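Where a number appears in this text, it was derived from the coordinates with a stated rule and is not lab data. Computed from a predicted model, the values in this text were never measured in an experiment. Cβ atoms are built from the backbone, for glycine too; each structure is taken alone.
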Structure I
Amino acid sequence: MELTEKQINSELGYKGRVIDVYSDTVLLENGKEAKRDVVRHPGGVCVVALTENNEVYLVRQFRYPHGKVLTEIPAGKLEWGENHLECGKRELHEETGNTADEFTYLGCLYPTPAYDSEVIHMYLAKGLHKDKQKLDEDEFLEAFTVPFDKAVEMVMNGELEDAKTQLALLKAARILG
């Protein structure tokens, strides 16, 4: 088995500000055709920002699709073709007002691989320097710090529901020992 599918046709169904939605026709390895609905997204970056006091920055913001405030690590959307490290630096500064001396790549994750092309890149940032928050005009969030061990505990007891936040914090915990 090759476990591949070949795109035969792709039709744009919706072009949005953040996503585009396509209806694709693919050729399966058995010679039959199938339909695939695909959300195309430029991807994102999230940052575990660790202070010298072993605290981590979290942000609280309203997430419209879920109709509630979620607590997450700083994160943001890539522009098409943008370098993910540069995006991570920008988002850390915008959301928390911090720059960092050191960024360690923690890998990437595919949040919903069955129908969405989004890839999220994860970083650990250390050597923070405080500046002013530079939120986008349409961005409203509250940044705060908690002890790193408390943040990991919050993941394990279900207080942090966001997948990228969970995975990045647990990967950072593993690296930091």
Structure II
Amino acid sequence: MTPFDTAVAFTLREEGGFTDDPRDPGGATNLGITLATLTHWRGRPVTADDVRHLTVAEADAVYQALYWHAMRCDLLPIGIALMVFDFGVNAGPGTSARELQAAIGVTVDGVVGPVTALAAKGADRAGLIGALRSAHEQHYRGLNDFPVFGAGWLARLEKCTALAINLATP
């Protein structure tokens, strides 16, 4: 499996199937893809029913283009790439990139480029994964809907962190 395959398999397992929880600001969501994201991807308005019928193949394509490639995860070490990718799915690619940049001490501009990638490659992987884990938890705890969804977000974060460390360990 490629690093992307590993990351997207984890994310798809955690995201699950169709939901339309009125407490979720993302609204109709399937396989982690919201109505707004699917609208953007397809370039036209979509309905909750379109989201409901989203295929794994299309979700995979969305994740690869709008998240994995957008955050340049292919330039990052695998464990770090997983942390950046999965958090990007939850919090947005720009937020995830900024958290990575803050953790490694480079200019925080929300765009993973050569400087960010080089710094990530040179970082202590376990230390960086731990720093990302802490930053992601802090982000979640600061959200208004943390009381509703926080336990799930933190459980997912722990699983993601454990897998990231496992992947980063030679």
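Work out the source of 1.00 here, i.e. which of I, II gives that when FRET efficiency 1/(1 + (r/R0)^6) of positions 5 and 61 (r between Cβ atoms, R0 = 25 Å, to 0.05) is computed.
On the way: I: 0.10; II: 1.00.
It traces back to II.
Compare mean count of other Cβ atoms within 10 Å over residues 13-20 across structures I, II and report the one with the greatest value.
Looking at the calculated values, the largest one is II.
From I, II, which structure was Kirkwood radius over Cα pairs in Å = 16.2 calculated on?
On the way: I: 17.7; II: 16.2.
Comparing all candidates, it corresponds to II.
Who wins on distance in nm of label points 7 Å out along Cα→Cβ at positions 29 and 141 among I, II, i.e. which is largest?
Result for distance in nm of label points 7 Å out along Cα→Cβ at positions 29 and 141 over I, II: largest is I.
Given 19 as the derived value for relative contact order in percent (Cα under 8 Å, 6 or more apart), which of the supplied structures I, II does it correspond to? Walk me through the numbers on the way to the answer.
Numbers: I: 22; II: 19.
Label of the source structure: II.
Using distance in nm of label points 7 Å out along Cα→Cβ at positions 53 and 133, single out the structure from I, II with the greatest value. Provide the component values of the computation, followed by the final result.
Numbers: I: 1.8; II: 4.3.
Top value of distance in nm of label points 7 Å out along Cα→Cβ at positions 53 and 133, among I, II, belongs to structure II.
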When I, II are compared on distance in nm of label points 7 Å out along Cα→Cβ at positions 37 and 149, the highest value belongs to I
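Of the structures labelled I, II, which one yields 8.6 when mean projected area of the Cα convex hull in nm², for residues 21-108 alone is computed from its coordinates? Intermediate values should be presented prior to the final figure.
Working: I: 8.6; II: 6.4.
It was calculated from structure I.
Work out which structure the value 3.4 belongs to, where distance in nm of label points 7 Å out along Cα→Cβ at positions 101 and 157 was derived from one of I, II. Numbers along the way, then the final one.
Numbers: I: 3.4; II: 2.2.
Working through the options, I get structure I.
Quick check: 1.00 is what I get for FRET efficiency 1/(1 + (r/R0)^6) of positions 69 and 85 (r between Cβ atoms, R0 = 35 Å, to 0.05), calculated from one of I, II. Which structure matches?
On the way: I: 0.75; II: 1.00.
It traces back to II.
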Given a computed value of 22.8 for mean count of other Cβ atoms within 10 Å over residues 45-52, which structure among I, II does it belong to?
-> I
helix-only ellipticity at 222 nm (-39500 (n - 2.57) for each DSSP H run of 4 or more, over all residues; to 500) derived as -6500 - corresponding label from I, II | I
